[in-house]
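Okay, got some structures for you below.
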Structure I
Amino acid sequence: MKIPAPLSLLLLALGAAALPLGARAADPASAASLRAYSADAERELRSDILPFWLKNARDPVHGGFHSYIGEDMAVRDDLPHGALLTSRILWTFSAAYRLYHDPEYLEMAKVAYRDLVDRFVDRRDGGLFWTITADGRPDDAHKQIYGQVFGIYGLAEYYRATGDARALEQAKAIYALIEAHAHDAVNGGYYDSLTRDWRRDEAPKGNLLGEAPKSQNSHIHILEGFTDLLRVWPDPGLRARQRELVELTLHRIVDPKTHHLVLFMKDDWTPIGEDFSYGHDIELSWLLVEAAEVLGDPALLAQSKSVALDIARVTRAEGVDADGGVYNEGNRGGVTNANKDWWPQAEAAVGFLNAYQISGDPRFLADSRHSWDFIQACFVDRAHGDWYERVHRDGSAFTAFKAKDGRVLTSAKLSIWKCPYHNSRSCMELVERLRALAEAAGRP
């Protein structure tokens with residue numbers, strides 16, 4: 001059972017998180033404290049998150065993965081099955097196998113790989129279906145670029161982990177289709193949504209991210225997918241596109257006045273709306289630096305680090321509650337959605353640590369630790385494993401809700417969108433970054 005919100009937040013305030021008391025009392029930037037934080041993240045990854053998905057995600061009847069598991073652990077497979085979930089599981093277990101060489105992780109990655117290429121690849125028009133039915137028929141066949149680039153991300157990571165050349169070739173094929181049909185040759189960047197046969201949808205009713213031709217959400221994930229692909233395929237054309245993406249992010253997607261991401265844009269990058277997504281802000285801050293590092297341009301990297309710090313400062317000032325939880329949304333008037341989803345918390349722990357690595361400012365290390373403590377107090381499901389999907393501002397659980405089709409559902413433990421990628425990746429990043437920091441702190 002979930003700890004009641006007042007008790008969980010009291011424990012958080014008292015410091016009853018994962019670090020031992022001796023480590024918490026010590027200098028948080030000491031080698032011992034950094035190693036303890038790293039060990040916490042590794043324990044969360046390998047003893048909680050990954051075991052939950054290994055045990056519960058696979059669909060033994062239809063193959064691949066279940067379409068929905070509620071927080072009550074009730075399984076449903078009558079909902080559409082999504083390429084996005086499969087791609088994110090593929091990335092997660094490929095990355096975990098690359099780091100730990102656990103054969104269980106490799107087996108799960110292989111299941112995800114086969115599910116993606118056997119059931120979601122569009123044999124007629126190329127690319128990936130957004131959703132399919134349980135028996136493998138196309139459900140939503142339009143080409144959402146967000147979904148295509150997560151396919152690239154998962155396939156590239158699978159190639160990194162296994163050396164399977166077929167995965168790299170599939171990733172390159174999706175990339176070629178995106179370049180041929182979704183790239184804006186006039187203004188740069190990419191359109192969000194195209195038809196099944198890769199025609200631009202002039203009235204983007206099929207765009208799942210919003211009624212606009214371009215979004216920060218797509219571009220963040222194009223950036224991360226291209227980063228992973230560039231690691232294994234140093235193609236000059238891909239490198240040029242990645243440079244374009246970094247520069248567009250610096251000059252078009254990040255608002256230089258607010259240091260928030262512009263959520264939606266017209267073709268010419270004119271902003272649409274004034275809302276902020278604090279989780280996307282802090283997520284982009286470290287993905288931008290990673291992309292610039294892979295490109296290897298010192299000047300671009302310096303710009304990216306400076307912007308990352310601006311974003312982290314604003315996220316801390318405007319988007320983080322007193323308990324360390326990241327709010328969902330806001331605008332210039334303040335917070336508009338004070339609920340807290342699982343993924344912004346995961347991204348904040350990494351984004352603030354990245355800011356600490358850049359700046360050496362101990363406040364950012366404290367921010368990262370505060371995010372982690374909030375996760376441990378309010379998000380980790382001590383009964384079933386993994387994390388809750390969302391909580392109210394006070395940390396209390398969401399109850400059942402009615403979906404658009406009239407079904408009554410609990411919040412998800414698994415769905416098209418609820419996946420192991422954000423929290424697993426956060427833990428992996430924390431483990432490696434904190435180990436490096438601890439090693440540096442331990443040197444004379």
Structure II
Amino acid sequence: MKTLFSLAVFFFFSVSLLAQDTLRIMHYNLLYYGVVTGWCNNSNNDPDDKNVHLRAILNEVKPDIFTVNEIAASEAVQNELMQNTLNVGGVNHYRKAMLRNQAGSDIVNMLYYDSRKLRLKKQYTAQNYLRDIDVYELYYYSNDLPMGDTAFVVCVVAHLKAGSSGSDADKRKVMAENSMRWLAPRFASENVLFMGDFNLYSGSEPAFQTMTSYNNPEISFIDPIGQGGEWNNNSFYAGIHTQSTNSSNDADGCKAGGGMDDRFDFILISDEVRFGTKKVRYVQNSYKAFGQDGQHFNGSIGSGNNGVVSALVAQALQQMSDHLPVILDVSVDKTLDVNEFSPQTFMAVIQPNPVANKLKLSYYVSGSARMQLRLMDIYGKVLNTFALQSQPGRNTFETDIQALRTGIYILQLVDDKGNKEVLRLIKSN
């Protein structure tokens with residue numbers, strides 16, 4: 001019986017894969033690629049050396065969409081990156097967006113994409129305060145899809161103001177607000193990825209709250225891993241830190257030192273991407289800070305053993321930039337019918353998590369259902385039960401948990417057919 005069940009599961013996945021394609025998304029701060037400054041120059045940030053390191057990283061990731069910060073505002077430099085790191089070894093299918101630079105910055109954003117799978121429909125500038133925030137509207141391209149019947153992905157690429165002062169945080173907020181205000185009337189209820197080096201020290205920062213809890217709920221974004229918190233110099237978040245790849249001892253004057261202790265780099269997703277309601281769905285557990293094994297807190301990413309990438313790639317990550325790339329996968333349903341199997345039955349997420357006062361849960365069901373939400377301690381004792389009447393599509397539930405003690409709890413979401421999903425809730429002060 002077990003063999004028959006395994007065969008059935010294998011057949012199910014095989015059939016599903018025939019109807020699916022997966023896109024890998026990668027974002028990376030390239031650290032003054034092609035730009036000479038007083039502290040980053042050809043002796044410590046030479047483009048030829050960077051190309052060697054970047055080729056090693058890209059060969060491992062193989063992105064379908066590759067967005068970057070901190071590349072020179074030069075078509076020649078941007079083409080050089082494409083021809084020397086992406087279109088190499090017989091590969092010639094990567095294309096790039098057009099250079100735009102309304103803010104007149106020395107460093108800009110750029111998007112590269114696999115033209116076998118994607119086409120660039122249009123690009124925009126969402127705002128140009130301090131630096132441009134660029135918007136790239138892509139559509140999925142396949143010979144077996146009817147003309148005009150496809151899936152769209154919108155990539156919003158931002159490099160928010162750096163710095164730890166209150167004034168810097170305020171400027172990040174302005175940039176985020178400008179972008180959300182621009183996006184709301186144009187791409188509400190669409191497949192949108194908001195990515196970039198956000199230079200955030202905490203999930204409580206106004207810029208992050210603007211993006212994840214915007215006053216227009218149609219356009220707010222989700223952290224796919226639900227790890228809002230106090231990221232700065234906090235070992236609890238060692239597994240998701242993206243900056244800095246070098247300790248103070250290893251820094252070369254161009255790269256920031258201090259070791260891995262900040263989460264600056266993100267790919268946030270819209271509800272439509274998380275739930276797959278517009279033909280594109282986030283692949284559960286695919287979000288990663290590439291090369292981050294959680295064992296290099298306050299250290300250099302290439303020091304000693306790295307548990308998730310080879311020594312060659314770890315060294316490339318350390319030498320290429322003072323940031324790690326972030327990656328995730330999305331599935332595109334080529335039949336345009338999103339019935340993808342997911343180990344997370346209801347695609348549920350607690351946002352943000354940890355939670356101080358109000359628990360906010362969102363989840364997805366395909367049809368009307370009577371459900372229960374059980375709040376339990378880590379030993380499985382049920383502390384509270386909530387009855388939920390759920391409607392087809394996205395559902396939300398909120399309740400006050402201020403009275404709970406600080407610690408870890410379990411949420412169990414169960415429908416009237418016995419399907420269930422379990423989540424971890426972290427109660428903070």
Structure III
Amino acid sequence: MKVSQRSCLVVGGGSVAARKVALLNKAGARITLVSPELCGELQALADSAAIAYSARGFEAGDLEGRALVIAATDDAGVNQRVSELAQAQNIPVNVVDNQPLCSFIVPSIVDRSPVQIAISTGGASPVLARLIRTKLEGMIPAAYGRLGALVESYRDKVKAAFPSVEKRRIFWEHILEGSVAELVFTGHDKEAGIALQKAVDGAAEIPDVPGEVFLVGAGPGDPDLLTFRALRLMQQADVVVYDRLVSPAIMELVRRDAEIVYVGKERDKHTMRQENINQLLVRLAKEGKRVLRLKGGDPFIFGRGGEEIEELAEEGIPFQIVPGITAASGCSSYAGIPLTHRDYAQSCVFVTGHLKDGSVAINWKALAHPNQTVVFYMGLHGAPTLCREMVAHGLPATTPVALVEQGTTPQQRVFTATLDSLLDVIAKEDIKPPTLIIVGEVVALHNKLRWVEERHEDDADSVFAYRD
């Protein structure tokens with residue numbers, strides 16, 4: 001909110017009011033303060049005429065002509081009266097540490113003018129917001145302010161050189177991630193300006209940027225499991241083509257103004273056939289766009305990434321591949337089930353039963369071995385066959401089995417069973433995809449090693465949490 005040279009009222013004279021006065025002063029507001037007494041800091045401002053001061057209690061007439069009001073007294077009744085009168089006159093009002101009485105809240109601010117970052121908890125915890133601000137202060141160099149000012153001074157020149165919004169964005173991304181930014185960060189502002197001018201002058205020589213495809217593994221669901229490289233490319237893409245298993249929390253991290261295309265597949269329900277997805281990636285790249293192909297888990301482990309890259313390679317489309325944490329690794333870890341263990345399993349096999357032509361071909365004899373962990377992807381539908389064949393090929397019916405539903409997400413649920421009781425558990429607990437099935441003696445370690453407490457359907461207030 002622009003308050004420069006606008007009349008703002010602060011009610012209160014203590015240290016809290018002083019902090020709010022300092023913020024308003026920095027924003028260039030004309031401040032009037034009303035309070036019977038003042039702390040030393042505010043008294044100094046009043047003595048120097050930096051603020052207008054009335055040494056009395058609040059009166060309704062104090063609101064006249066104000067652009068903004070802050071109530072910061074230690075009298076709850078006064079604060080409530082200020083809030084009610086201000087809101088009745090449609091004047092924005094903030095009551096310190098009393099969010100229900102506020103029509104606006106004041107965030108913690110990281111100031112690297114002209115770059116500013118506001119951190120808010122919606123009034124839930126101002127202290128937490130300040131702690132986050134402290135962390136950001138240490139991560140963001142003061143030079144970002146000078147870099148922002150340099151960019152601002154060249155905006156009109158760059159607009160003239162690049163009529164296309166898309167080309168301007170790409171140009172600024174190269175500048176802000178390249179040598180010009182580094183010159184500013186190392187204190188060579190003059191040289192940075194010269195380099196930026198040279199880049200603008202050479203705009204006509206810059207060829208059209210060719211399209212490219214980023215094949216990125218989004219992991220099993222928890223956004224904290226993304227790689228740094230995945231996150232960087234997610235922010236650069238012009239178009240995002242994503243699957244059903246990419247979690248909403250991860251989609252929140254893609255570039256806000258990117259075009260979003262959903263191509264998710266469920267059993268017997270394909271939004272877009274795989275062949276059409278391949279052709280879509282080729283077409284978008286040939287249009288000069290940077291395409292993020294975002295897949296759950298790892299794109300090269302049951303993700304059909306190989307099929308997509310084959311077609312891109314045949315068409316001469318540049319591409320990058322960013323591996324992700326596959327569902328077997330992520331879900332088993334969050335369930336406290338090690339896939340290998342010297343006492344239980346010396347090998348691990350990942351299995352899916354569906355081939356490209358829709359047929360099923362599984363070597364059950366190779367899977368039904370002791371001292372081996374078998375992880376079935378997309379195995380719920382085939383669970384009856386799984387149980388029957390694993391026992392028929394030599395595994396005891398008492399072999400432990402785990403089902404991990406929506407693993408690594410706040411909705412994660414883990415159930416344990418045996419090969420002879422698995423179907424009963426699936427029916428009783430109404431387990432739905434995406435669910436991973438883990439077969440092997442390592443499942444017996446779940447109760448001992450689980451470190452994530454799961455959400456229970458009968459506890460609306462429960463959250464995804466870690467055990468101490």
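Given 35, 26, 22 as the derived value for semi-axes √(5λ) of the Cα gyration tensor in Å, which of the supplied structures I, II, III does it correspond to?
Details: I: 31, 26, 22; II: 35, 26, 22; III: 55, 34, 18.
Comparing all candidates, it corresponds to II.
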The value 4.4 for distance in nm of label points 7 Å out along Cα→Cβ at positions 43 and 283, derived from one of I, II, III, belongs to structure II
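Where does the value -16500 come from, among I, II, III, when helix-only ellipticity at 222 nm (-39500 (n - 2.57) for each DSSP H run of 4 or more, over all residues; to 500) is the thing being computed? List each step's numbers first, then the result.
Values: I: -16500; II: -6000; III: -10000.
Value -16500 for helix-only ellipticity at 222 nm (-39500 (n - 2.57) for each DSSP H run of 4 or more, over all residues; to 500) corresponds to I out of I, II, III.
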Per relative contact order in percent (Cα under 8 Å, 6 or more apart), the highest-valued of structures I, II, III:
I
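All of the numbers you see were taken from the coordinates with simple rules; none came from a lab. As the structure is a prediction and not an experimental result, all values here were calculated from the model. Cβ atoms are built from the backbone, for glycine too; each structure is taken alone.
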